[in-house]
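Values quoted throughout were computed directly from the atomic coordinates according to the rules given, and no laboratory measurement underlies them. Values in this document were obtained by computation on a predicted structure and should not be read as measured data.
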Structure I
Amino acid sequence: MMEPFTAKENQKESIFLNESFMAAICFLATATGLVFLFLCISDRDYFGMFEIVVKLTTAVSMFIAFRSYKWDVAKGLMGGVLFCLMYQEAHLALAQLWSEQDFNVYLMAGVQGSVYLAAAGMSCLMTVVITLNHFFINYASHGNPKEVIFNRIALIFKFAVYLLLLAANSQLGFAPSILWKNAVRYLTDISLLLLLVSVESQIDSFKTIRGELLQLRKEGKRK
């Protein structure tokens, strides 16, 4: 009878199921996002301003919705955060880096520039995969375990690509303002990714607890 609760206790050991961790990550995303916004204002980067305001507004709303026990709203906003990331990275990879001028500039930067270009493309692709899986997982009629596993692999890969982007960015011989702007952007995105994983993990844990309680209720009725 006590076996279901053992699984629940093991899940609680995950750092992502710590609400203090989730609050700290949300604060970090907001702090780095505000620094990025300040740099965008200094550079008169209007797209960057729009991007970060929408991204942070959606992320903070998701965090508040989760803490207010509005699960469906939180899940919907998780999709909103992923769409923000996907739009931003598609703009960076396709409209900025892969445009003729910037593409040549990064190739001329050597190995670091080539790595940065490749990582930007991979990051965009992984965000597309994760966004699609988010909807398959959360809105499928009977769940989709295969998509959950695939999504977790994509999330781990995306996190590794973000670290690669940070490392390649630090090695580029561009102006300090550009390097700092890129670095803060990726730190914000890493924070948002961790926040998404944390919120999704906690929602999953509540689903597990609910399933266990329903099972115990069914067993009680049988007796």
Structure II
Amino acid sequence: MALRIGDEAPNFKAETTQGPIDFHQWIGDGYAILFSHPKDFTPVCTTELGYMAKLEPEFKKRNTKVLGLSVDPVDDHKRWAKDIEETQGKAPNYPIIGDADLNVAKLYDMIHPNAAGGKRTAADNATVRSVFVIGPDKKIKLTLTYPMSTGRNFDEVLRVIDSIQLTAKHKVATPVNWKQGEDVIIVPAVSDDEAKQKFPGGWKAPKPYLRIVPQPK
């Protein structure tokens, strides 16, 4: 069964490069990013995990934890970390799940359902480039899946975290190509009367349903 936005993120226990975790307990009262990569010691994945390591402090500022995953064993992740540091300038500073039995990959529909642990083929037994953003309520807030040959834009994931957290706190949505600090939109669920209380400075409304305000602090 495919996971959708709004579904509860399945809980699991797993071994990682930083020890065993219980996923929901590990998330705690913050946000989490679970992202998978196809295979250790491969070129695109090397660039991705190095860049995520550089970006991890920005996620941490937003009370968001980062968790990697592939169906390689933990020992391979640890050996590969040296290559990532050497070529990308930063080793992974977040835990990476060693999902050799494919339990988590199948739980999150990251892999072909007929794949079997230990029998690696490019066609049916490599985790795809998936991203899940999970909230403090353990609900899925975002899902992304990329082709194996295309590296992800983790700056976009950071932008989405900012948007999600703004909506949760201030009842605003973010328009196309929004960046931190730009104008936002009052969500339709907020009546004009409530909006006057929340946004006493008023708003621009080129249409009644399009109410634009400066980003709340």
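Please state which of the structures I, II yields -9500 when helix-only ellipticity at 222 nm (-39500 (n - 2.57) for each DSSP H run of 4 or more, over all residues; to 500) is computed from it. Label of the source structure: II. Taking relative contact order in percent (Cα under 8 Å, 6 or more apart) as the criterion, the top structure among I, II is I, with the largest value.
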